[in-house]
Each structure stands twice: as C-alpha cells, then as structure tokens.
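Structures for review follow.
Since every read-out is calculated from the coordinates, none of them should be taken as a lab result. Because the structure is a prediction, the values reported are computed rather than measured. Cβ atoms are built from the backbone, for glycine too; each structure is taken alone.
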Structure P
Amino acid sequence: MSVFSLSNLKKTWYYLQKNGIRNAVWAVLERIGQEQEVYTWQEPDEKTLSFQREHSASLRISIVVPAYRTKKEHLEAMLNSVSKQSYPHWELIVADAGGTAESVQAWAKKNGICLREAADASNLAEWKDQSIVLSPLSENKGISANTNAGIGLAAGDAVGLLDHDDLLTANALWEMADCLEKEKKRGKQKLVLFSDEDKCDGAASRFYEPNFKPDFDGELLLTNNYICHFTVIETVFLKELKLRSGFDGAQDYDLVLRAYAAGGQFVHVPKVLYHWRCHEASTASNPQSKRYAYEAGQRALEDYCLRKGWKATVSGLKHLGFYREDYEDSVFCQRPEIGIWAKPLPGGRDVFGIRHPKGFLVSGLYENDGSMRYAGLRKGYSGPMHRAALQQSAPAADLRSMEVCSALKERYAQTIAELKEACQGLPTAAQEKKILQKSMEFCKEATAAGYGILWDPQA
C-alpha cells in the first residue's frame, strides 16, 4: 500500500487534527521510512510441506471463524487457506450469522471436504480430519457472541481464532500444533500461542508490513494488543474465558488480557503464519473506521487494572490502539514487583558531563548482551510498530535514566557513587563502557532479587 494512498491520506489528516502538525510530520516521515523497507512473503516450499504432512503431531486443532455477510471471494480464499494446510488434524467451525452458509456448503461439496452438522460437532467419536462444521446462528449477536457459539462446538485440543476474510499460511497449523505438543510435554498448562503476521491487500496479491513480534512481554501487552494474529489457545482454557460482548471491537485484546490475568502461559512462534487482509473498511487499513474498537481496548485495559487492584489511569497515545498506564503516586506504590522505572536518555549533556548528539535517543533500554534496543532513534520517532513509544519490560536499563524503589535506593546510591569515582579522568569511550558495565551489574542484582524493570519512554 502506497504511503500516499487514499487510506493513508485519511489517516494522516485524522492524525494531524488529533496530534498537531509537528507530530504529523514525524509520523509521515516514519511511515515513508517503513514503506521503503523491502519485504517479500515466501510461501513454504513443497519439501517442507511434505515433511510436515508426514511428521505431524496428534493434537487436534479447531479453527473458529465468525462469519457475517462475507464477500464470496474472501470467504473462499479463507476456506482455501485452511484446506491447503500441511497439518491434517483440523476442523473448521464457521459460526454463520447470515449470508455465508450457501457459499460454505458449495465450497465444501466442490472440494470434497466433509461438512458436518453443528448438532453433532462436539461428539469426539464423530471426529473426522479436515472437516467443516457449519453452525447457522438465529441472529447476528455481534462478533463475541458469534465466536463463542463456535468455540462451544470445538472438539479439538486447542482453538485457533481466524477472521472470515483473513488467510492462514500453509504451515500455520503444523507450526502451532508442533509447538503446542512440545510445550504440553514440558508440563505447561493454559497455553496461549501466538505467531508473527503480515498484511495483504484486498486481492491478497501483495504482502507487506510484517509484524515480527518479540517474545511474550506482559508490560508491552498492557500498551497494545501486539499478540493479535494468529492466536491458538487450549480449548479448556478458552471455554473458561470466552469472549465478552461488552468489548466487541477489542474482544481479542480483552481475551488475552484476561488470559494473562488468569495465569495463561504465552508462547511466541516466531514465524509469519497469518495474512491480515486490508481493505478500506478494515481496522488494519483504516484505523479510524472503527474508533469504537480502540475505546473498547482502553476499557479492557481499565478492567485489567481493576482486576489487579491497581490505581491507574489508562489513556490513549498518539497512535490509535496504543495506550499507557499512569499510576497513582508512582508505579512503585501500585506495583511492588517493579524495582526499576527507566526512561530514555535523550541527547545533550548527561549527568556525567558526557555530551551526546541532540535530537536522538542515546540509551535507556539494554538487551541482555548490553546492546541498546533504541539507540540512535530520532527523538520524534516511535520506531517499528511504534514500540519505541510504549511501556515494556527491560532486561536492563541505563543507570542514568532510572528511578528505583525504596528497597533498592541505598544500593543504587552506592553504585552511582562508585561509578562517578571510576569515571574520573577516563576518556568518553571508557566512561561509556564503565557506565554500561555498572548498569548491567545493578540490573542483574535487582532482577535476581525478584524485581522487574519497566521501561517507560513517556516518563
């Protein structure tokens, strides 16, 4: 999708009205930079798919699709993407709220796929690989209620949630089933699996904007539903949770937040397994087309905070669908598990007198190997998928950019004093090396003591 497409121009105009000219300029520049990144979707080769067909797990996967007046070509494309799976043990449950039953029936007959009645769908003895359960609904009760009707029929070990106009890659179910089986053998329960994803145009002829996700990060989840697609959840756990109609539009976000609160164990499958179709009416293409969805997302986060007993205000960020929590008094008062509250270190002269280029982030969030996640990013940019603007867990943080809880204050003051003494007379490069060393040491001590590190770019 061109950065100058009608959809993007609409989004830019809305963004300008909401956030002002300066922020809009930064957003456009960032978007142009992302559009220039080369991405090509490569379907798994036949050798890989053949291996998967011959070496499959034994777990059964139920795919639930709520459908309502789906375009025939989009519906058939979705059905084709499921039928082409390298994994054999699946059922597709179509919860039809109107307008799709005839097309599903015709497709199943044409492709020789077993079509089952909803009344018999939950009988495990009747299970047949590669079958469709068509469940006509008496009325359209909304996406959550429609999806719940499909979930109630699921006979598999786990349920994959698929939108009616989106597509699975040919290896999607095999990768999920393989991961699920391995994690269950490790004794994990309440499993929630999620994969990477990309977007495709309305014709599914071009793939773009891949979302290569980090492994599970609870803090990041509290700012954005980065889990999104493709999500597979153990059936028993999902049937306990269900979706809530009061959060339609962000029902998937509310679901994963409640799964997190209920002790769900999230596992990332780092492969693009899902194509999110973008057309003018879709949230993926035109975020402001579904403002209610982002308002529902904010309510889902507020509900999560209430469940945790946190006194926090949830507010939306510049980009729709992105949020932050501001805690009463401070994060340390509401969340005793947080020991370090870190923020980016901007350019200019720091507390040690070291001069850094202005207009760029210098440091703030370190990886476990001491590299800096967002070093060199322009201050006005939010980074890929806007993640540099979001609260998130940090493996480690820069001593110059943090506040600490009361239990760590004495050790922090001691470390800073040691650092200042060690840096005296050293050249700049040596000082930076010493700061990194001491920062990593302090953070390792804090995490070993059971404290979390929250990186907050808006602090």
Structure Q
Amino acid sequence: MDCQQTSDLSHYCAGALAAPLPEMVQQKTKLHVLDTLAAIISGAHLPGGRAGARAAARMGGPKEALSLADGTLIGAPQAALANAMCAHADETDDSHVGGRFHPGCAIVPAALAMAEVGAATGAEFLRAVALGYDVGARAVMALGVSGANTARFSTHSIGSNFGATAAAAALARCDSRQMAHALSYAVQQTSGVPYWRRDSDHIEKAFDFAGMGARNGVMAAIFVQSGWSGVEGVLTGSPSYLSAFAENAQPNALTDGLGSRFEIMQAAIKKWCVGSPIQAPLDALMVFVTTNGLTADNTARLTATMPDDRLHIVDDRDMPDVCLQHLLAITLLDGGLSFAAAHDHARMKDPAVLALRKRIFAEPSAELTAAKPPRQAILTAVTTDGQTLRHHTRAVLGTPENPMSTAEVAAKAHDLIAPSLGDTATNALISAVLAMDSMTDIRALRGLVCPAKSAPTA
C-alpha cells in the first residue's frame, strides 16, 4: 500500500492555518468569499435555500454557528448544511473547470461554521478556504476523468466533500495524524450520483453540489476533534479512494504543486447568475446588444454554437436559470439580464418570450469542446435587414483568462445582497470582507450578514 500522497497531503493541510497566503492569492480568496456570501444571502429566498434552512432548524444542535437564512445559531454541521444549500440554491456561485465542481458553495460554509466554533481570525479563515479549493480540486483531478459524462460518481459532490473536509479540519486545529483521519472520513462519506440534471426543483442538486459536502466536511472534523481514530493511507493503493472512484487514477495530482500552485487562482466567478455553459453566449450577446444595437425586434435568427459535451446541460431546460434559449430571449427583450429576470419562472410561459425562442437555436461543436480555454461559444445573429453578426467568446468574463475586477465582483455582490440587507448594510459587509485579513474574530461577520438579528458572539 502506497501511503505517501496521504501523508504529504495531511502534513500540508495541518500546517496551512499557520502559513500566510501570497498576497495575490489572499485577495482572490476574499473575492470568492464575498461572491459565496452573496450567493448564500440571495439563495436564502429560493426553494433550495429555504429547504436547507428548514431541515437545519429541525436538527438544531448547540448554538455555535449562524444559519444566514434565518439568523439563528445552530450546530456547526447544521449551519454548514443550511448555508451551503443557500449558496447553490441556483447558479450564482463560482466554479473550477479542472476540478469539475463548484468549490465555494460547500467550502466557504464549512469553513465559516468551524471558524465560528473556534473563533478563528479572518486571516485563518481565508487560509482554510484557499486550502479547501486546493484539496477539493486535486481530489477530483486525481480521478483522471476523461469527459463530462464519464465519471461514475458526481465530481461536484466529491470535490465539495474533500475541500470542505480539509478546510474544516484545518480550522479544528488538526495535526497531521488527525488530518489523515479526517481525510479517511471524507473518503467514507464520498458519494453522489450525477442524475442531478433531472432535479427541476434545484433542491437535490443543491444538496449534491454543496450541502452534503459542507456537512460531511464539518462532521469529519468534529469526529477527529472528538478523539475518533481513523485509517491512514486511504487515498492511494488498494483498497483506497482512488481504487474505488477513479476512472484513470492520477495519484500524483493529489499533491502536485501544493504550496506553490493555489487552485483558487484557477476558479471562476460568474458575471451572470446562470448555468456555467451559458456564460459565454451571454457575453457574446451583450456585445451585439451594446455594440450592434441588437434587440428582440430586429433579430431574425440567433444561433449559439457550444461545446458538445456541455450543451445538453442547458439545452431547452425547464428551469429559467439553466435554459439557454430562455435566457438569450429575455436578455434580448430586456437589453440585459438581471438576477430577478433569470429566476422568474413565470416568464417561461410569457408569449413574447416563447415567440422569440422560436428564432433561437443551439448547435453542438466538437471543436469547441476541445478548445482551450474551455467553455467557449460562438454566437451568430441574423438581423431583419439581412446583416449577419458573429462573435466568438474565447475567454468568459470571470474566468482566470479574463478575471473580473474587485469592483466588478463587489458590484455583483451588491446587486445580490442589497435586496435583503439594504444598501448601507450591504456596503458595510462588502467592505468588511475585502478587509477580512485584519478581522480578529470571524464572528464579527454575524452582525453584518444578519444586521436585523441579534447575533451573539458566544
């Protein structure tokens, strides 16, 4: 049995809380924390978020971590579950293409819950979050998955599970041996089957992508913090994590570049609060709207050419925020796309939207599937006066190749948070997160994310 990768990863994770992040990595981590908090606060009003909050409230637990949906203090695993369900209640949160998962929606809630329990500093919290992105992405990349549909298990739940465990166990102050045991419990809790595409309510999907992993990670940390022993050397060899789950095991990927390559730098923040494959077509459409004056009235035909391994995820779906044709239609009708419009189920039956959708088409492309960077799209519009417009989005806004600025991320966060908290409280929260490295106790966030609630610090 080869235990080296488990040992090396455990040792690294155990020391992560004391290791300062490079300044660029720290700043990027703040943006992902802000983006995730915005997703939690906005998602608290959606079915998946409400479902998570209700379940967590029933489970209760000691008053040690905040459920952002209702402003109550509950047990850490329950809070992690509730906040994670809110974070992926729709398609607002971040993603990691190489890791094939949405990291922030599970890792940030798990880290926040354990940070509250341990009264961690803001800098420690940021280090734990960055660690979670590192471990979650590497755990999936080690599987050697060859395509979007070749994984036997949901990579989204797997990455979230490992990332949340690493972040939570680091904040639980686990030493190397305890960290190895926490990873063992992460392996034992690894699950998830990718039929989540059939979840039209976005509740089981929120559990698969976020809630389950966040809860599992906090539970693994609590297990070893409570004195549970575990099995060491569980990631490689046989039987192991990789022997059970890998398509083409890449054990070196588990530790490659640890401490020098931070996977959060490869994570993407969405400009548009919709399914990831739709980001590129929307970027292209806004070029037509703002530069060429394209409207619903002067559009005769609109065709989105997209990667053939991703198109099925968003092609003529029955949920507004993951339906390519619907979102292109309402963006043309409105001259832009707001969060509210993207989540308006009633508009899927609007005659004006349905009429426009008859002129909107999608085509798969194997060439775009192979193209780098990934998730490219080509949008072609034919106008009513016979013009043909074409735009190839090669680097989606918000990806590592075309990152959003701090101001752009803050603006997105403000749009998502302000309807719940108001402008003044929203601005205060954004400022606090962007200065989080100077925060002496993470529990100071409680009064900022739930300003109307009394949020005790103990």
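Given a computed value of 124 for volume of the Cα convex hull per residue in Å³, which structure among P, Q does it belong to?
Among P, Q, the structure yielding 124 for volume of the Cα convex hull per residue in Å³ is Q.
When relative contact order in percent (Cα under 8 Å, 6 or more apart) is compared over structures P, Q, which one is greatest? Mind dumping the intermediate values first?
Working: P: 13; Q: 19.
Top value of relative contact order in percent (Cα under 8 Å, 6 or more apart), among P, Q, belongs to structure Q.
Of the structures labelled P, Q, which one yields -11500 when helix-only ellipticity at 222 nm (-39500 (n - 2.57) for each DSSP H run of 4 or more, over all residues; to 500) is computed from its coordinates?
Computed on structure P.
Which one of P, Q has mean count of other Cβ atoms within 10 Å over residues 227-234, as calculated from the coordinates, equal to 15.6?
This value belongs to structure Q.
As an exercise: mean count of other Cβ atoms within 10 Å over residues 235-242, calculated from one structure in P, Q, equals 16.9. Which structure is it?
P
Output the label of whichever structure in P, Q has the greatest value of distance in nm of label points 7 Å out along Cα→Cβ at positions 139 and 339.
Evaluating distance in nm of label points 7 Å out along Cα→Cβ at positions 139 and 339 on every structure, the highest lands on P.
From P, Q, which structure was mean count of other Cβ atoms within 10 Å over residues 107-114 = 36.0 calculated on?
Details: P: 13.8; Q: 36.0.
Attributed to the structure labelled Q.
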